[in-house]
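These notes open a run of structures that come right after.
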Structure P
Amino acid sequence: MSHTSADTPGAATVSPLPSTDAPPRHRWWILAVIGVAQLMVVLDATIVNIALPSAQKDLGFSDGDRQWVVTAYALAFGSLLLLGGRIADLFGRKMTFLVGLVGFAGASAVGGAATSFEMLIAARAGQGLFGALLAPAALSLLTVTFTDAKERAKAFGVYGAIAGAGGAIGLLLGGVLTEYLDWRWTLYVNLAFAAVAFIGGVILLQRATRDKSAKIDIPGAVLVGGGLFCLVYGFSNAESHDWNSVATWGFLLAGAVLLAAFTWWQTRAGHPLLPLRILLDRNRGASFIAILITGAGMFGVFLFLTYYLQQSLGYTPIETGLAFLPMVAGLMLASTLASTVLIPRLGPKPVVPLGMGLAAAGMVWLTALDLNSSYATDVLPPLVVAGLGLGLVMAPGMSLATAGVRAEDSGVASAAVNTMQQVGGSLGTALLNTLSTSAATDYLVGKNPKDPAVLAHAGLEAYSTAYWWSAAFFAAGLAISAILYRRGAPATDPDAAPVVHM
C-alpha cells in the first residue's frame, strides 16, 4: 500500500499504488469521518473566541491573561504539528488518528469543566497537542484512501473546503452555544464530533503497515517547541513585568537562542523536522513570511473585535459570530479569485503586496471605531476590505509555499505552512494583547478606574492600539513580499500531487 514517506509528516502527496491494491469500498464514508475530525480541529481555532468574554467573567481572569486561551491551543498545535506527522509514520495512521480523537475529546471535557483559569489553559494546550497528532494522521489517511486521480481531487476539494469554512462555522457555532447554553459548551461540543469520528474510524479504517524507517527528531522538537514557547511567554510577560524586566527580555532572548539552535540542528539531523532547503527558494521563503504575518494579524483581529462588539457595542455572542461572516466571505472570494485568475496571469509579486496593503488599510480603518459606531457603516466596510486583503495573501501564500518542493519534502512543507500560521497567531496574539493592555493601563493614569465611561474609553484605546500594530504587521508584509517575490507567473507542474492545508 502507498504510504507517506518518513520525511513527510501530514503529507498530502500520493505515491503510485500497485495495481493489485483496490481502493477501500467505503472510502466516501471514510472521507466523512476524516472530515468530521478535521472540522473539529479547525473549529477550535475560533469557536472559543466568541465565548471568551463569558469565560473571563465566569473564571475571573485578567485582560492580560485572556490571550492564553487562544494562544495555548495555537502554540501547542503549531509547534507540535511537524512532530505529529512523524508519530503517525512511526505508530501507524489509524492508531494515531484514534488516539488523537480520544485525547482531543478528553482535553475538551476538562476545559468545559474548568473551575480555574489554569485548568482551562492546560486543557487548551492539551487540545493543541492531540490536534497536532490528529491533523497529520487525517491527511495521511486521506492520501492512501483515494487512489484514483479524479476521486482524489474531489476528496481533497471537500477536505479543503472544510478547512476553509471551519473558522467561520466556529465563530457562528461559538455564538449559538454561548448564548443559548453556556460558554463551556464551546468545548463540550467536541465530544460529539470526536465520538462520531471515533466510531466511524474504528469501523472503517484499516490498520496499515507502519513505516519502520521513520525516526523522530526529538532534539529538534524540543528546541523548536521550547523556542516558540519562550518567545510567546516573553511577549506576554511584557504586559505584567515591563519590557526591561528579565522575565520579559530573558525569555525573548532564550527563545531566539533556542530557535537559532533549532536552525543549526536541522542542518545536522539525519531526519530533520524541517529540512532547511524548503525555505531557501525566494517565492517559498516569501510565502512562509506572508503566512506568518497573516496569522499574527488575523488572530489578533478576531480576538479584539470580538471584545469590542460584545463589550463596547453590546452585541450578543450570536450577533458577534454573524458580524464576522462578511469578512470570511470576502476572504474566500479573494482566495478563489487569486488562485484561479490573478496568480496564473500576474504572479505573486503584485497580488500578495496588494493583499497586504488592503489588510493594512482595513486595520487602520478599524481604529476609527468608537462607542457610537454602527455595524453597517463603520464595522462592515473595513471588515470586508481586510477579508479581501487576507484572501489575496493566504491562497497564493499557501500554494507557493509548497510549490516546486521535492516529492519527499511536500508533506513537511505542507505541515510547515500550517505551523507558520499557528505560530504567527500565537506570537501576534501575545504581542498585540500586551500592547493593547498597556495602552489601556496608560489611558487610566490619573482617571477614575471605577467610572464606566472611563473604562469604556480605555477599552477603545486598547482595541485601537491593537489595530494600529496589526496594520504595521501588514505594512511590513507588503514591503517584504514586494521585495522577495519573483516577477511573473510561477511555473506549474501538472503532474504534481495535491497538497492540502489545514
Structure Q
Amino acid sequence: MTPISLISAILLLVAIGLILTLVSRYLSMKKQYKLPSAQENRENQGSADSLVDTQGFAQRLARMIQIPTVSWTNHSKRDLKLFSQFQEELITLYPRVHETLKREVHGNFGLIYHWKGKNSAKGKNPDQKPVLFLAHYDVVPAEEKGESWREPPFSGKIKEGILWGRGTLDIKSQLAFQMETAEILLAQGWQPDRDIYFAFGGDEEIAGTEGAQNMANIFKERGMSFEFVMDEGGVIAQDQLAFLKGQPAALVGLAEKGMVTFKITAPGESGHSSMPGKEGTAIGRLARGVVRLEKKSFPSRLDPVIQNMLERFVPHVSPGLGIIFANLWLFSPLIRFIFSKNKTTDSLIRTTQAVTVFNSGEQENILPGQATCLVNHRILPGDTIGQLLKRHKQVLKDKGLTLEDAGNWPANDPIKAGDPGGSGFQLIQKVLADTHPGTIAVPFLVNGSTDSKYYRDLTEQILRFTPLLLKPEDIATIHGVNEKVSLNNLENGLKFYLQLFSQL
C-alpha cells in the first residue's frame, strides 16, 4: 500500500468513526430526553380540573391589579398606603389562608406565610426540608398619557376572555397562583406533608432590598434552609424558538446572570468654551473610552445550562439539527456564531455591557469639569465582577478615567446553577406532562435579576419559572403597554400549581 493510500484509508476510518460517534450521541440523547408520560397522574389531573373556578380566580387577580402598587426608583413617589391596602386585600380574598397559615409582616413590603406540614407537626421525617415559593406584588409604572393602552393599566378589566392590566404577567399572577392554590386545598381539608413557606416582596422592581433581602436575612437568622426555592424568571415559550415549529418549551431558570453597573468618570478642566484644551473636553475623553469598550465585546461561550437546554431539544428537532445539538463538543463554535446574530440569543452566550446613562455639562459656553456614564452589565456564569473591573481598566487605556461600582443597585456575581437532576426540576417536568402536554421542560439561563438571588445561601435549588404560555408579542408587553393574560392561561397555570402542591 502506498503512503497516499494509507493516509486515505486512515482518513476514511476517522471519518467513519466520527460519523458513528455523532449519530450514536444523537440517538442516545433522543432516547434520554423524550417527553415523560402523563398517564400516571390522570386521576390527580381530573380532580384538579374540578376544583378550578377560572372566573372567580380571574376576578380575584383583577382586584389585585386594581391596586397600583407601583415601585419608583425615586422612593419618595411610592404610595405606601397602596402597599398596605394590597396586603389587607389578600386577607379578604383568601380567608382560609389567613385563618390557617401563620402570617408575618416585615417592614412595608415583606409578607411571609408558613403552612405547617403534617410530618413536621408530628415530628416525622426530619430530613424532609421545607420548600419556599416567592413572588412580588409591586409593578413598574404604567403611564396612560401618550401610551396606547387599549384598556387602562390598572382597570383589571376582564373582556372577551382576557384580563388586562399591569401585573398580570409581572408578576401578581404568580402570587395569585400560590394563594389561590392554598385556598382551594385548604377548602378540601388538605395539608402538605412538609412545611411550605411563601415570601412576597413589594419592591422587587427597584432591587428588592427592603422586601426579599430583608426576608432572606430573617430566614438565615432562624437557621433555615429549603429543598428548593421557586420564583419568577422563565415561562412556557411558544413560537419563540423557530426550530421547535410551535412546540412549547418551559424555560425553567436554573441559573441567573450576575449584575453590576460601573460608573466611569473622566476629569476635565472647566473654563470658557472659547478656549478648550488641545486634548478636548471631559466629554470627549469619556466618549473615546466608551468607544473602546463598545468595540470590544466580551467573548462568547456556551454555559453548561445552555448546553443542556439544547441537548434536551434533540428529540424535538430535525435529525440534522439534533445531531448538532447532541454534539456540542464539536459544533459549539457554529452555535455561538448563530446565537451571536440575534441580540436575544447573543445575551445567553456572553457577559453583556450597555452604556445607559451619560451626564456632563451645564451650559453650552462652559467647559465641563467632568463627565460620567453608567455601564450596566449582566454577567455570564464563569465571569466575576472583579474580572470585569480588571478587563475594563485594560480596555479603556486611560489611567485618568476612574471606574467604580455605581452603587444604585446591589451588585452580585452570577448565581450558582441548580442541578437539572434535582428534585425541583424533576417535579416541574413531571407536573407539566399532565397540565401542559407536549411541553418540553428545559434548563434556562435567566438574563434579568430576580428576588431569588437573596435566597442563594438558603438552598441548592432555585427554580425560576411561571406556568404561563407566552408568545413573543406577550413578552413584549412586560414592562410595556397592554400587559394582559388570557383566562385560559390562568386556568392552566392554576392547574399546574394544584398538581405541584399535591406532589410536594
Structure R
Amino acid sequence: MNFHETLEKQGKTYPGKPAIIFKETAITFSELRKTAFSLANSLSALGFCKGEKAAVYMPNNPEYMYSFLGVFLLHGICVPLDFMLTEEEIINFLNHSETKILIAHEKKGVDFGTIKSRCPLLQKVILLGAEAKEGFIPWDTLLTAPSAVFQKEIGEEDPAAIFYTSGSTGHPKGVLLTYRHLDTPVRCMDHFLHPQDNDILLCAGVPFSHIGGLDYMLLGLHFGQTLVLMERFQPLEFLKHIEKYKATIFCIVPSMYVAILSLKEYNKFDLSSLRHAVVFGAPSSPVLLKRFHKACPNAFLLNGWGMTETSAPNCFLPTGTDTKAIEDAGRFPPEMQAKIADEDGNSLGPEEEGELWVKGEGVMVGYYKEPVLTRSVITQDGWLKTGDIAKYDKENRFYIVGRKKDMIKVAGEIVFSPEVEEVIQRHPKVREAAVIGVPDAMRGEVPKALLVVKEGENLTEEELRYFLRGHLAHFKIPHHFEFCASLPKNRVGKIDKEKLRQTSTAPA
C-alpha cells in the first residue's frame, strides 16, 4: 500500500468525514493526514530513515495509528508491541529487532529508563501520557512539525513490519512482512466482503500489535471508512457502540461472543445496521453464533481464517453463501493456494484431515533473524506449514479442526507451551514442567501447567504466579496448575505430552 498516495487521496475525497471515532471524539480524514505527515516529518528530523525500525508500545488509541502511518510514510519498519508485555519481554523484542526508536505510552511497572539502558541500539524514546522527562521526547512536541507533502521512494518488497507472535525467551518469532503484504488483507476482504465507503468499522479490543488490529486501519484507510475504536472490549459498551454509531462490520473472537451472550439485555439493542459479523482467532461454536445471529438477523455471520504469517485474513465464506452450520472457514482467494497435507507433505483429498499448508502472496518473508525456524515452516517451493489441522469439502470450503499440540490459542492470543515451560523452569524450586492447552468455555483454550517441585522444597501456586507475572504477559500465564510427583516420559526420555493431554483436564 502506498500510504502517501492513500492519505492524500482520502484527505481530499473525504476531508470532513470521520476517519476515527475514539471516546466520542471524531478525527477527520484531513486531520488524520495532517497528523500523520507531521509525525513523519518529526521522525525524519530525529534521524529516522527508510529501512530502520521504530517500535510502538501503546494501548489501542489514535496515537498508535498515527505511529504506524508516520513510520510507513518514511518507508521504515514498524515493530508493534502488545501493551500487555512485561518490561523484560519489551527489552528482548527491542534488542532482537534492533529497534532505533521506541514510541510508547507510560505504564505502571514498566521503567523506560531501564529499557533504554538495556537496549544499546535504542537511540530515542518518545513518551505519551507523561510529563517531560530528561532523556525522553514528549509525544506532543512531534505534532508541531509542518505537514508538508513529501514523497518517499516506494518499494513493495521493502520490509514494513515485524509482528512478534511469541518468543519472550529463546528464539523470538518475529514475522517479517513487506509493504506488498499489507495489501493482502485489503484484497481478501474486498474479494469476499465487498466493503463500501459508507461502512462503519468497529474495532473492540483487537490490539494494533496484531495483524488483525492493523487490518482495521488498512481497511478504513483504503476504502474511506469510519473506524470506531474502543481501547478494550467491554460487552455492554460494545453493543452500545453498534447501536450508537450504526456499525456495519466487526470481527471478534468466540470468547467475546460468549461475554455478549451472558448479558441479560444483549438482545435489547438495535443491531440492524450490521452487514457482517465475523468470528476469528479461535475455534467457534455454531450454536453460539446462531444465538447471536438472532439479535442481528440482517447481518451475514461468518467465520474466517488467517495467521500473522499469512498477512491475515486469508479465508472467508463468500457473501451471499448459505452459511450452513456456520462452521466452515470458507474459501481462499485466487492469489492464495491451500492444501491439506499429511506428515510427509503429501496432498490429501476432500474430508481427509491433515495440516493446512498455504502458498501465495500473503505468506511472510520469514521469521526475522531466524533462518532455521523459517526453514522449518516454509518449504523450498514456498508452502507454509500453518500448524492448523483442517479439512476441505467437495465445494472447496475449508474447516479448521484443531491445531498442532504445542500451540495454544487463548481468546485469539497465541501461546507456545515451550516458551512458558522455559520460564516456569527458571524458578529455583521447580524441577521440571509441562504446559498443555485445556478447554475453557470463555476463551476456547487456556494453558495448564503440570510441574514437579524439587525434593525438599515447598512451592505454592500463588508464589509461582507472582514469579511468572514478572516474565510473561498475563495471557501466557497458566490458568491452572497441577503439582505432580513425576511426569510421564516417552521412550526417548521426553515428557509425554500426549499422555498428559489424555489424562489431564481443567478444574471444574
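Here Rg/Rh (Cα atoms, Kirkwood Rh), for residues 339-378 alone is compared for structures P, Q, R. The highest value is that of Q. If helix-only ellipticity at 222 nm (-39500 (n - 2.57) for each DSSP H run of 4 or more, over all residues; to 500) computes to -25000, which of P, Q, R did it come from? Label of the originating structure: P. A value of 0.55 for FRET efficiency 1/(1 + (r/R0)^6) of positions 139 and 347 (r between Cβ atoms, R0 = 25 Å, to 0.05), calculated from one of P, Q, R, originates in structure Q.
Please state which of the structures P, Q, R yields 14.0 when mean count of other Cβ atoms within 10 Å over residues 259-266 is computed from it. Answer for the origin of the read-out: R.
Consider the structures P, Q, R: one of them gives 31.6 for mean projected area of the Cα convex hull in nm² as calculated from the coordinates. Say which. It was calculated from structure Q. Using distance in nm of label points 7 Å out along Cα→Cβ at positions 459 and 483, single out the structure from P, Q, R with the greatest value. Comparing P, Q, R by distance in nm of label points 7 Å out along Cα→Cβ at positions 459 and 483, the maximum is at P.
The numbers here are math on the coordinates, done by the rules we state, and not lab data. Note that the coordinates shown come from a computational prediction; the quantities given were computed from them, not determined experimentally. Cβ atoms are built from the backbone, for glycine too; each structure is taken alone.
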